[in-house]
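Given below, in the form of structure tokens, are the structures.
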Structure I
Amino acid sequence: MTDFIIEKFIKNSADTANPTVRESYGKLAGAVGIVSNLLLFAMKIVVGLLFSSIAVVADAVNNLSDAGSSVITLVGFKLSGKPADKKHPYGHARMEYITGMIVSFVIIFLGLQLLSTSFTKVLHPEAETFSLLTVAVLLVSIAVKLWQGLFNRRVGWRIKSEALQATAADSLNDVYATAAVLVGALIAHFTGWQLDGYLGVLVAAFIIVSGIRLVIDTANPLLGLAPDDALVETIHHTILAYDGVIGMHDLVIHNYGPDRCFASVHVEVPASQDILISHDVIDNIEHDFNHNFHIHLVIHLDPVVTDDEQINHLRDQVQTIVANISDGISMHDFRVVVGTTHTNLIFDVSVPVDFPLPDKELCHLISQDIKRIDPHYFTVITVDRDYMSTTTKEQNA
């Protein structure tokens, strides 16, 4: 059924890399959520009020909040599809994250309201009237929510949308919440135990926890996440496959929304190679990444001396020293400036963000080991963190 709906309402549905197609997926998911959740809300609020069940009313309000979430998701996908303008040169794709954040706070607010109402019923319980209609509505709700979750998961997977994946998880979690309400109604009917208020508290707590989780899920991309390992590997292997490229480093990736990726990287080429040839290689890489991966890539060209035996040997020695300190760090941009009284070894060291040693201590360790090769070697070391553009520099005599 999911594939039928997608094929029916989305033109060129297979071209998910196309921003227009992606926006259509988001609008479809939003529309499906609005219609189905409003239908569930209408059924449950009538049954809940008719038979005095605060748990069913709480579940109905949960569906209403889900409908509101779908409205905001629909608006978010519409706004995120707007083209770049003078004030927003990177586009508006992050609106998807912002609308997700708004939805999260709305869910938390509704959960707190329901928690207060349900707690009151715990203190002052009222007998609820059992009805087969209530059971039927809750069973229908479970079936619809299960389908909703699978639908959003499928769509979210297709367009790689964290917002829709979160919506899918929320829908599947609602299955358990509604099932709890159903079980409570059956227990009350067959045993006389009035658990309605307690189940209302349970559903309200569930709504609040879901809202908090959604806040975290939507805040992370806004704060800035480390790039996906698979994407880094793809970029690494693709660049190194070009003729005339001997290495790369200082990869920085910025995400301005789903499928809105900007990146910069330093690419090493032989210093002996014609600069026009190297420049042409760099242009080709940038063009291919924009066309094949929809990544706006800017490359800094780093010439590396490869035909000097003494420099090559010294570079290998320094690389060994760095590797012996930690497998997680690496050296690049190695240069040698020979002077009359001393020789400067100038290079960068890349370290993970969570590397335990302070920069000064790391540079001191490297410099000590290099001086054991020759006391006349001085080091100028730049320490940079992976996927970060900020650097620190240490000079050691």
Structure II
Amino acid sequence: MRPLEGITVLDLSQFLSAPSATLRLADLGARVIKVERPGTGDICRTLYISNCVIDGDSSLFHAINRNKQSVALDLKDPASRPTLERLVREADVMVTNYRPGVAERLGVDYEAARKLNPAIVYGQITGYGTKGPWVKRPGQDLLAQALSGICYLNGNADQPPTPMGLSIGDLFAGQHLAQGILAGVLRAKRTGEGAHVEVDLMRSLLDAQFEVFTTYLNDGHKAPQRSAINNANAFIDAPYGIYGTADGYLALAMIPVPKLGELIGCNALLAYDDAETWHTKRDEIKAIVADHLATQTTGHWLSILEPADVWCADVYTWDKLMSTEAFEDLGMTQRVSRPNGTTLETTCCPIIIDGKRPQGGPAAPTVGQDNDKYVA
């Protein structure tokens, strides 16, 4: 039995952030009922990150909506109200990610929900909270990254601010929402008291930067200084970064610079015996490391560094990663199906409970696929 079996989640969200939270709840055993607009459904169905279309829906939609049911309801139509209110009464959790004010206009805000179900755990994601000068800004991941300061941590010093290559604001907010919902469900089951769980992209992005932002807050507000060469962390000393080799790339984490010099036969690094220089002369050191590592293959350097217990790694493409025994052992992909026989390969839940991984389940539903179960 999966931990959340018996928990019902009414999911009125769309796009990526909140649906990623309800995906995790579904993986853990909750019954997730996705409420979509009739006809077109969740806008994410046509939000393409490539030309990969699977049975009429985007690969992005499939990635974050497996193991869910779909009910098509027009929330603006009074005729849908009885069905919606019944679903709210029967749910343990309700999730939205509208812009501030929209849920109230539709009558699906927390106050409306808890009048119907006082024990409801209501999860809500916005871009920048529900008050303040940014409240009306669009809650879009790239824009939130741009405002959060995180783009000045990526790329080299001579490059413009660089966003992450993933929708990390959406993803972090989704996981934070799932955490808050689980805490709310625990309290509701223990005391009968519901909860209003609020998360926003900006707070989640700031929380994701907790390590470096705390340094900034307590170090005279010194701005992060990205390396000019092979930057990987704006606050960590040389040789931290990814370096080109004769046939690929090598990732190097923390190691005393003279020790690295001894191991790889680079005498120029032996002169940096003062640890302070690993920061003050970071780019100078990294330039020496980069030139030296380019003379031999990745495999050559790994054969020297790994036996010496140096933190290092090859830099894999997805193709190379998937060809390894280690990837096979992780079991991070699965094949799921729709009732019409359409199948696709996707990721699966990374959480192991009692030695078991939540796997399987149907692929993302078609619009209104489960109306016959819920709509009178």
Origin of the derived value -10000 (helix-only ellipticity at 222 nm (-39500 (n - 2.57) for each DSSP H run of 4 or more, over all residues; to 500); candidates I, II): II
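Thinking of I, II, which structure, once Kirkwood radius over Cα pairs in Å, for residues 1-152 alone is computed, gives back 17.4?
Numbers: I: 17.4; II: 16.4.
Derived from the structure labelled I.
Just checking, which of I, II has the largest value of Cα Rg over 2.2 N^0.38 Å?
Details: I: 1.37; II: 1.18.
Once Cα Rg over 2.2 N^0.38 Å is tallied for I, II, the winner is I.
Could you tell me which structure in I, II was used to calculate relative contact order in percent (Cα under 8 Å, 6 or more apart) as 12? It would help to have the intermediate numbers written out before the result.
Numbers: I: 12; II: 18.
Clearly, the read-out refers to I.
Readers should treat all values here as calculations from the given coordinates under stated rules, not as data from a laboratory. What you see is a predicted model; the values in this text were computed from it and never measured.
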